[in-house]
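Asker: Take a look at the structures listed below.
Only the coordinates and a few stated rules stand behind these numbers; no lab work does. Remember, predicted model here, so these are calculated numbers, not experimental data. Cβ atoms are built from the backbone, for glycine too; each structure is taken alone.
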Structure 1
Amino acid sequence: MDSLTHAFVAAAIFTAAGLPHLVPFAVLGAVILDTDIFFSLFSDPLPTLHGFTHGGYAHSIIGGIVMTVLANAGLWLAAAAGLVDRSVFAFFGPIASAAILAGVFLHIGIDTLASPGIPLLAPFSDYKYSVGLLPGPSITLMIASIIVLVGMVIGRLSFVAGLMVIVVVVCLYLAVRTGSFLLVRGGRCKGRLVPTISPLRWMAISETGDAWTVRHYTLGRGVTDQVVFEKYCNTTPTEVRQSISLPEVKRLIYHSYIITAAKEGDTLVFRDPLREGGYIPYPPHFKRVAVPVGGVPGA
């Protein structure tokens, strides 16, 4: 989900709870996690830092707590510099910190609905948790939020009316996505379900020892297409395991849905055929990597 929708959802919840004075702090918590989009400026050149990317370690439980601490530190510094009214901030200090943390965990909870998921237990595990209801990002919600924001700015919508519109849109969107998910799963579509932009179309990924099978499933029509990707081409699992721990390969795995490996001369080429082939557009970077056979640079 985009930052603007996260902000609107946090504002709507705190307003409905009768805590309008805490809305700015909840919104801060709801959007601060997405500042990790700037982490790639220093992490992209260093594959060992692959988790410091958008939707990465900052979106974990520990990362969320760290970002909350940083947000509070930023507010105190702003107050010390006279950029924030000290009396107001001091009065709401502890409660404001709780509101920021609530906004952070609200963001994390919502993002677990989306694919490919977030690493909740990072830095201890890179495994991404996802319910798999929403595509990442949700273009529909982002467009709706932008329209509402424009309506507020030009005075066509009041703040409360805008929040009500967002709540209705988000609830309807989640209802449609959930209903579609349940219908597809109830139709005995096997494998891991991956949502597409259209709520009527899904991808189901299943795995055998030597291949990935990707089925396109459309509501009302069933399986409309099937593609099989061989895991190994001119190589073996043993040879692949020798390179799997290289930072460049670990980064590719972190960003990918499935991985295949092909030996081309003295090089092993790892790729995510779903993202490389345009089946899934997100995440957009690090779709393939070539490393020396044996996993030893310069070999």
Structure 2
Amino acid sequence: MLRMSFMEHLEELRSRIIKGLIGCGVAFAASLCFSEPLWRFVRQPATKALTTLGYNPPNLTMIEPMEGFNIIWFKLPLVCAIFLSCPWLLYQVWAFVSPGLYRKERRWATPFILVSAGLFILGGIFAYFVIFPFGLTFLLGIGSKDYVVPMVTVSEYFNIFVNVILGVGLVFELPVLIFFLTLLRIVSPGFLMNHSRYAILAIFIIAAVVTPTPDVVNLMLFATPMCLLFYVGIFASYLLVLHRENRKFPWRPVLTVVLGVLILLAFAVYVAITHYGYKLVLHWPFLMR
């Protein structure tokens, strides 16, 4: 464990912030080259939602002259740069914290970066394909039977899109947060399990605030993965404690059970497709007639 003065900590923090901003700037410059394809990808949920509700053409509205430029050529590449540079940003966070850890604990650097970046991107993908389309269709459908026609502006749509995508991406970092708190000996697996009911209550409150719609279906779509991620974090915390105590986890029987469950699920999907007319689709629930 390294010893650093207060000023050395501030200098190290400044250095890491500057390096992180440089990496984000490089990713932003690269994203500018693909602004138009990225926008076509971002507006697809709106196009599908408006088409589903019967609005044709399913266009978004630009009210101000600079609105399209600000969204497509500045804000959108910036959000894309955050996703692209998240491994580099997470590395800077780890590099700032690692001097306060023991040498054997610094070996978690590569898994920490890969898992954190993977969960963040996975959260964005989950929000894009599951949460956001459902929420957007619900919001745009309000009042449609009472002759209320939606006029969705580019700015309002993009703001909701960014809030949902980044919010869910950050929420998916919950296992990493739990693991990191255990690494710093702030919490333990036993403490988390004993107080899990309070954590689940907090998860549902956060889901109710973050979810863009007030219905129960979208609330459960958001809260269920958060609860699963909470217990995944507890499991990762338990593995860390076993490693500290020089004990081993019984991987072989556990993986055998998990593999058996996956085989049964795959067989059930196969039967549903071949005998009951279901087919795989690229949106929730991914299996439909």
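Asker: Using the calculated result 13.5 for mean count of other Cβ atoms within 10 Å over residues 42-49, pick out the matching structure from 1, 2.
Answerer: Values: 1: 13.5; 2: 18.8.
Source structure: 1.
Asker: Assuming 1.1 is distance in nm of label points 7 Å out along Cα→Cβ at positions 202 and 226 as calculated from a single structure, say which of 1, 2 it is. It would help to have the intermediate numbers written out before the result.
Answerer: Working: 1: 1.7; 2: 1.1.
It was calculated from structure 2.
Asker: Comparing structures 1, 2 by FRET efficiency 1/(1 + (r/R0)^6) of positions 82 and 122 (r between Cβ atoms, R0 = 41 Å, to 0.05), which one has the largest value? All intermediate terms of the calculation are to be shown ahead of the outcome.
Answerer: Numbers: 1: 0.65; 2: 1.00.
Max of FRET efficiency 1/(1 + (r/R0)^6) of positions 82 and 122 (r between Cβ atoms, R0 = 41 Å, to 0.05): 2.
Asker: Quick check on the output: 39, 26, 14 is semi-axes √(5λ) of the Cα gyration tensor in Å, derived from one of 1, 2. Which one produced it?
Answerer: Values: 1: 39, 26, 14; 2: 37, 29, 17.
The read-out comes from structure 1.
Asker: Next question. Could you figure out which one of 1, 2 the value 13 for relative contact order in percent (Cα under 8 Å, 6 or more apart) was computed from? Could the numbers behind the result be given before it?
Answerer: On the way: 1: 13; 2: 18.
Derived from the structure labelled 1.
Asker: Tell me which of 1, 2 gives 2.7 when you compute distance in nm of label points 7 Å out along Cα→Cβ at positions 58 and 98. Don't skip to the answer; put the middle values down first.
Answerer: Numbers: 1: 2.7; 2: 4.6.
Here the read-out was taken from 1.
Asker: Figure out for me which of the structures 1, 2 the number -22500 belongs to, where helix-only ellipticity at 222 nm (-39500 (n - 2.57) for each DSSP H run of 4 or more, over all residues; to 500) was derived from the coordinates.
Answerer: Details: 1: -14500; 2: -22500.
It must be structure 2, since only it matches.
Asker: Can you say which of 1, 2 returns 12.6 when mean count of other Cβ atoms within 10 Å over residues 50-57 is computed?
Answerer: Considering all the candidates, the number was obtained from 2.
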